[in-house]
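Next up, some structures in structure tokens.
Values in this text are rule-based calculations from the coordinates and carry no lab data. From a predicted model like this one, the values you see are computed outputs, not experimental measurements. Cβ atoms are built from the backbone, for glycine too; each structure is taken alone.
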Structure I
Amino acid sequence: MGRAHVAIIDDSAVRQLLSGRKRIETRFYCSRRPPFDRIDVGDRIYFKRAGGAIIGTTHARIICQFHELTPGRIDQLRHDHNRCVCAPAHYWRARRHCRYGVLIWIGPLEPAPRPIVVPRQYGSAWISLETRVRGRTPA
């Protein structure tokens with residue numbers, strides 16, 4: 001059993017996920033916020049379109065967390081991983097001064113096994129659900 005999370009994403013990320021190109025989900029912050037220290041390998045991630053519905057789910061396969069990031073280190077992460085992150089240049093520019101980051105390698109997107117209700121969020125694009133859910137371990 002693992003935890004469940006909801007990642008709220010924009011239309012560009014939705015397209016990349018549905019095409020199968022996006023294989024790493026990223027979150028960068030100026031302070032420690034979920035999913036930092038809140039996600040583990042095998043946890044279920046539901047992807048929700050901003051202002052819309054759940055588009056699918058997957059499991060976290062690999063987690064890499066970073067603290068004390070610098071603009072140079074963010075640039076290096078972009079260079080090393082953007083092929084699987086699929087983020088535009090302005091995404092990376094806007095995060096150059098973040099101090100914390102999480103890279104989450106994800107499995108293939110699948111239909112959600114059951115509908116979930118996501119409470120309205122006021123600016124938070126990541127929700128760690130308190131309820132633990134049954135999920136299979138990623139291959």
Structure II
Amino acid sequence: MTFFIKLNTVSFFYGFIFFLTTELFINVYRVGRITGIDLDTVQLFIVIINVLLFCLVGFGAYIFHRSYWKGSSKHKKWSMFLWFPYYFIMSYSFRSLFPLGPGETMFPIFGLVIIAGMLFYPFFIRLIQVSAESRTSV
């Protein structure tokens with residue numbers, strides 16, 4: 001039972017981080033409109049925030065996998081895929097609660113970037129897991 005809770009907690013965490021980064025990319029216009037900051041400055045801040053999140057999440061997940069999750073690597077691989085339902089639920093809920101307004105559009109290229117990120121993200125998760133496993137086995 002504790003493994004099930006750990007697996008779902010880690011998967012939710014992975015899904016939430018991916019949701020946060022994609023929603024920041026999608027809602028550039030909203031952030032600029034709400035804060036009153038120039039669009040170029042908002043895009044720069046969002047890129048910086050996403051790079052920092054990428055580094056912090058990688059390091060935090062590495063520490064978690066190295067310290068707290070000592071189990072079969074077969075079971076850890078589930079978190080590579082279980083983040084997606086959590087991401088989908090959060091993304092659908094956010095879009096239902098906060099739909100795009102009358103002057104707000106999403107560029108078509110954002111969809112391609114999100115799809116590419118979804119294809120890359122499981123490999124990122126597995127890279128963290130493999131590096132944590134190799135570090136503990138030495």
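helix-only ellipticity at 222 nm (-39500 (n - 2.57) for each DSSP H run of 4 or more, over all residues; to 500) was computed and gave -28500; which structure, I, II, did it come from?
Attributed to the structure labelled II.
Between I, II, which one scores greatest on Rg/Rh (Cα atoms, Kirkwood Rh)? Display every interim value, and only then the final one.
Working: I: 0.94; II: 1.03.
Sorting by Rg/Rh (Cα atoms, Kirkwood Rh) in descending order puts II first.
Match the computed value 23, 20, 13 of Cα extents along the principal axes in Å, for residues 64-103 alone to one of the structures I, II, and report its label.
Structure of origin is I.
Comparing I, II, where is distance in nm of label points 7 Å out along Cα→Cβ at positions 80 and 96 highest?
By distance in nm of label points 7 Å out along Cα→Cβ at positions 80 and 96, the leading structure of I, II is II.
Tell me which of I, II gives 12.0 when you compute mean count of other Cβ atoms within 10 Å over residues 32-39.
II
Taking mean count of other Cβ atoms within 10 Å over residues 56-63 for each of I, II, which is largest?
Checked I, II; max of mean count of other Cβ atoms within 10 Å over residues 56-63 sits with I.
Tell me which of I, II gives 1.00 when you compute FRET efficiency 1/(1 + (r/R0)^6) of positions 8 and 48 (r between Cβ atoms, R0 = 25 Å, to 0.05).
It traces back to I.
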